[in-house]
Structure P
Amino acid sequence: MDFSFSEDQNGIRGLLKQVLTNIVTADSLKALDKEGTWFHERAWRQLAESEMLGLAIPEEYGGAGLGLTELCILLQQVGRTVAPIPAIETLVSAALPLAEFGTAEQKERFLSGIAEGRTIMTAALVDAGSRNPLNPSSVAKSDGDGWRVSGRFSNVGYADLAERILVPARTESGSIVVLLLDPKAEGVRLSEQHDTNGQPLSQLDLTDAPVAAGDVLGGVDKGEQVLSYLVDRTILGMCAVEFGIAEQALFMTANYAGERKQFGVPIATFQGVTQRVGDAYIDVQVMRASMWQACWRLDQGLDADKELAVAKFFASEGGARVVSAAQHVHGGMGFDRDYPLYRYFLTSKHLEFSLGGTHESLTRLGDLICE
């Protein structure tokens with residue numbers, strides 16, 4: 001079987017690489033740091049103009065009507081440039097479940113804006129009262145035709161810029177609903193948080209926050225299915241970005257080892273360095289294989305629970321080893337804030353523990369095997 005990308009997919013990858021590497025440069029990221037800004041609006045705008053934000057959005061809403069594979073190609077390039085844009089939050093956690101479960105009105109209201117780069121959305125998946133994102137502790141009570149939701153979530157990215165936040169909650173009858181919450185609504189409070197890599201996040205506190213009946217995604221009967229769909233694809237998106245990070249960190253390390261000299265010879269000729277970089281290369285290849293396997297199964301509508309657990313395990317475990325090896329081989333240079341490697345290390349750490357790290361992934365895989 002031929003597992004290589006198609007000509008169109010290679011074209012998408014080439015365009016994405018060109019756009020992001022030309023715009024998300026070390027200098028542009030330093031400029032954002034000086035401004036105290038995180039969101040790289042120019043990169044996001046250019047991706048929209050290149051029609052890349054709508055890769056997995058249906059054509060009738062301004063997208064390309066492609067699939068998860070093309071979206072993961074985008075996410076890989078986001079990782080390779082550590083681009084500070086809401087690619088996972090908006091394109092994966094929001095747009096994909098909207099396209100799959102949204103009503104015609106919801107799709108019309110949000111998907112076109114996402115494809116054009118006008119609309120940012122995000123999801124609240126780190127529930128303060130539950131370690132399992134599929135088992136929310138937040139509560140949604142019926143209120144006439146709509147709902148009132150209460151709960152607390154942390155680590156919500158781009159909440160301050162989002163038009164809607166996808167919030168899972170459990171109803172009084174015990175079923176799950178996924179609500180399209182307006183972050184400016186009454187009863188919503190955002191508190192500032194900061195991630196390992198410096199990304200501004202929000203703690204989301206909800207006290208009887210109103211949600212209209214038309215802002216329930218998939219209806220009351222499909223809430224559990226919607227949430228599972230959302231979480232699975234968000235995990236896959238994290239694996240794709242982590243793969244891109246590890247791939248670029250390895251590339252930078254190999255180049256550095258070939259140029260850096262000690263005792264008059266490149267450090268790449270030292271056995272210890274060669275072994276460390278070789279092990280990192282193996283980790284990257286395992287991350288690649290496990291991520292694309294999970295992606296393919298989800299794209300084909302197949303069960304991918306085990307494959308996702310494997311992919312998340314290697315993204316967390318292998319990713320941590322790769323960026324640690326990169327730091328080690330670079331020595332003091334790796335900790336220099338004028339050199340971009342530290343961004344890869346810190347963003348990798350953020351993704352390593354998001355929605356379950358190594359231990360949680362292995363536990364989940366073990367439970368699945370024993371079923």
Structure Q
Amino acid sequence: MPYNIHSKLTDNKPSIFSVMSALARKEGALNLSQGFPDFGIDTSLMEHLNDAVRKGLNQYAPMAGLPALREQIALKTAKLHGKLYDIEEEITVVPGATLGIFAAISAVIHPGDEVIIFDPAYDSYQPTIELNGGKAIQIPLTFPDFSIDWKQVSEAISSKTRMMILNSPHNPSGAMLSQNDLKELKKIVANTNILLISDEVYEHITFDGRKHLSFAGDEELAARSFVIASFGKTYHTTGWKMGYVLAPKALTKVLREGYQFMAFSAHTPTQYAFAKMLEDTSSYLNLGQFYQRKRDLFRQSIETSRFKIFPSYGSYFQLLGFDAITHEGDVAFAERLTKEFKIASIPISVFYKNQTDNKILRFCFAKKDETILKAAEILCKI
């Protein structure tokens with residue numbers, strides 16, 4: 001007997017990251033599409049993980065996370081942003097930032113609620129909103145600087161607006177929120193019940209002396225925000241799937257109510273390893289410098305190419321424009337680059353509601369120097 005099943009999603013296509021990574025594997029191409037490093041991790045982190053396993057820390061951790069890890073998260077946040085979160089009621093360790101985002105949206109979005117997101121947006125936002133019965137109101141960032149048009153945001157606010165999701169440093173553009181952006185945001189949400197998700201997974205990867213402005217560091221914004229962070233991005237361990245959510249007590253309470261039935265707890269030995277790593281502040285304070293060298297190597301190595309190099313102020317992504325090369329759509333060109341030139345990237349149009357095609361591709365430079373130089377050599381021949 002056939003089942004009559006209808007997807008809850010308006011667009012149930014597979015993630016572009018899965019598609020391009022699969023194509024890269026099939027074609028034997030350099031994979032600069034999905035955002036993961038191709039180099040090793042700190043040996044100390046491996047030793048801490050092995051130590052945890054040998055010590056028998058292999059059973060369930062407390063739902064909120066190991067106390068030692070939450071303590072280190074609280075210390076780090078206080079040191080960097082001047083906000084001390086309560087380790088018992090305001091910090092929740094989760095198996096990956098994407099699940100943290102899912103848990104936060106699921107906690108507060110009801111059928112009919114509207115959530116403002118900004119295109120191009122990380123591709124988990126809209127599906128998660130829809131799975132919870134909400135509606136994504138997608139506002140395009142201004143091109144080519146990928147800034148927020150706050151007038152347009154103000155006009156999009158309605159009685160149904162329940163949440164806004166912001167991401168800085170921004171994936172895929174590498175843009176960052178400014179003090180003026182935070183000022184405008186506070187004016188818009190003041191005297192409303194609008195909640196915020198601040199996706200800050202690239203918080204430590206900023207360049208050229210720019211400072212990441214966490215919502216945790218602003219009293220008004222912190223009071224209505226789920227702040228999402230990622231250990232995978234900071235410690236080159238995307239496959240370990242470990243992140244955390246900072247939120248005031250009332251928001252943390254409703255987040256945990258649902259989260260306990262999603263995963264209950266995150267991998268215990270990994271939590272122990274990250275708790276030990278956070279004791280050394282250089283492990284994250286020097287991360288921007290580490291990636292800025294890679295960004296600069298990539299940019300300098302493609303200066304003679306026909307691609308247009310966009311600014312990258314944070315994250316480990318570089319946008320390249322190709323309108324001087326071909327009139328193809330970005331999806332078609334990305335596929336052709338993977339098949340013919342053996343280099344995989346991400347087309348940006350897929351992150352827009354209306355598939356806006358500005359003829360740009362995203363490349364990840366979280367790679368070994370030899371990978372970066374090989375990729376640059378290919379791009380310069382196109």
* Structure (P, Q) behind the derived value 0.25 of FRET efficiency 1/(1 + (r/R0)^6) of positions 183 and 231 (r between Cβ atoms, R0 = 25 Å, to 0.05) -> Q
* Asked: Looking at structures P, Q, which one was mean count of other Cβ atoms within 10 Å over residues 71-78 calculated from, given that it came out as 17.8?
  -> Q
* **Per relative contact order in percent (Cα under 8 Å, 6 or more apart), the highest-valued of structures P, Q** => Q
* Which of P, Q yields 22.5 for mean count of other Cβ atoms within 10 Å over residues 239-246, as computed? -> Q
* Answer label among P, Q for the case where helix-only ellipticity at 222 nm (-39500 (n - 2.57) for each DSSP H run of 4 or more, over all residues; to 500), calculated from the coordinates, equals -11000 -> Q
* Assign the value 0.45, calculated as FRET efficiency 1/(1 + (r/R0)^6) of positions 247 and 295 (r between Cβ atoms, R0 = 30 Å, to 0.05), to the correct structure from P, Q. => Q
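No value in this document is a laboratory result; all are computed from the given coordinates. The structure displayed is predicted, hence computed values, not measured ones. Cβ atoms are built from the backbone, for glycine too; each structure is taken alone.
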